[in-house]
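What follows is a set of structures to go through.
Each reported figure results from applying straightforward, stated rules to the coordinates on display, with no laboratory input. This one's a predicted model, so the numbers in the text were calculated from it and none came from an experiment. Cβ atoms are built from the backbone, for glycine too; each structure is taken alone.
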Structure I
Amino acid sequence: MARSRVRVAGHFGELLQGRLGPGGSVVLLTLPCPALGVRAVRVAAGAALSLRGGLVSPALARRFLGGLRLPLRGCVALFPEAVPGGGAGMSTAALVALARLAGWRGDKLRLALACVAAEGASDPLMLPEGGAMLWASREGRVVRAMAPLEPCEIVGGFVGPPRRTDAGDGDFADISDLVTRWRGDLRVQAALAAQSAARRWGEAPAAVLARELGALGWVAAHTGSAQGLIFAPGTVPAGAGAALRAAGFAGVLRFRAGGGA
């Protein structure tokens, strides 16, 4: 049955992203973020589908829904809770929200493949265990299970201009060594996340702040502007958010991650 409103949570960058071996698949380990997402609301009836919000073009939405054999009519408003191109999964969340609004209850991997077909790449937002798997984002497939992120707190925001994902961009570092070393230890996880982000962005603003504020590491969107600091629970220093704002971060937020958060 079609619904009248849906919310799909996004993510906040990737703990790991790169190639699995030289010339291998582009893979990622996402950082789920329940604090950010997309709301889809059916605001008016109609014989055809129209969209408000600018996240997804009506033509792309129709192709995507048609591939899933999902009829969706009327005017649908999409409300992103983060800037598109920030690396928080707003475009994938919008597609998943449209599918669920139209009544999708089918196989989640089929939905992932439909998102990849529409966008060229997809975050694993449609999978409840998406934060504990190595995901081939250009292929819509699970590569392997990964140790889930240990409980932690993230303080982050968006720095610099939005950077929308270019599915044709293959300029990613080999992270096979980081994948092999990933295990269920927050200090190890934070250090590996920082290495992955540094291989993409070098000495980024979050790297500097992580040292200044005593964070265990930092995390970044590898195709967006999101950057954040990783802290053990209860260790975020007073004024951390203010320090990010002073460094030019926008949309500063703090959220719990890992441990089923």
Structure II
Amino acid sequence: MREHPVINLQDVTVQRDGKALIKDINWQVNPGEHWGVLGLNGSGKTTLLKVVAGMMWPRAGSGPVDILGNRYGKTYMPDVKKKIGWVSQAVDQQYQAHSQTSGLDIVLSGRHASVGLYEPITEEDIKRAQALLERFRIAHLEDAPLSQYSQGERKKALLARAWMAEPELLILDEPCSGLDVYSREELLDTLEESTRESGGPTLLYVTHHLEEVIPSITSALLMKEGRIAASGKKEEVLTEEKLSSAFKLPLRIQWESGRPWARVQKAGKHSY
């Protein structure tokens, strides 16, 4: 069992062109936790997760970034990145030029985090990829080209691809973007089942849709204007007061089947 925190950020600030994208971030994620990262567009969610994934670097003078027991700047980053899975719209777009790639090959490419197959593949790899296609309910698309997939099926294929490398940390950046309600709920059900399996990765789920916080997510980080507005157990963070402040609307929150749902309390201009 891992003894060190999965993530430990201390006084982290990221600047671009003299502007702070995130500021004074202190955040710890422990083994056994799954986090929802929420906030308005532009609140700093994606920047924060890019720091975690080693895609962006803090400002000089910021505190340490420790991920999976490795201190960034003092470790060999390619080895760390192999332990981190990432699913985002950017990854999806990379496959637009590979529309004839089969479902099996998409999942297999996750073994080495490549778009396309360039490394040797073993029989064991193929069996694992087929099992993941089954888990994510797209086994019938094993030989089908990506061009024939629905949006929901594409998302499932990319999730299976991310699981292929057996990551210790899995970052999902707006995975339900562009999905209709049926496809979204099907994807979330599949994700819930996979997250509950023992030995799986720590999940960081980035969204601005509150209802996507599935029951297996234990904790929540609420971002506002580049800072952490609240963090901790999801029931303590996802309150009407804190969410109304972060989303700049008077929200009513109702929990149903372990998921929070929001509705606007009233119309009009508000100051939070």
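Between structures I, II, the greatest calculated value of FRET efficiency 1/(1 + (r/R0)^6) of positions 12 and 68 (r between Cβ atoms, R0 = 30 Å, to 0.05) is seen in II.
Comparison across structures I, II (criterion: distance in nm of label points 7 Å out along Cα→Cβ at positions 188 and 220) gives the highest value for I. Using the calculated result 20.1 for mean count of other Cβ atoms within 10 Å over residues 4-11, pick out the matching structure from I, II. It was calculated from structure I.
A value of 115 was computed for volume of the Cα convex hull per residue in Å³; which of I, II is the source structure? Derived from I, not from the others. For which of I, II does percent of Cα pairs over 23 Å apart, for residues 52-163 alone, calculated from the coordinates, equal 36? Label of the originating structure: II.
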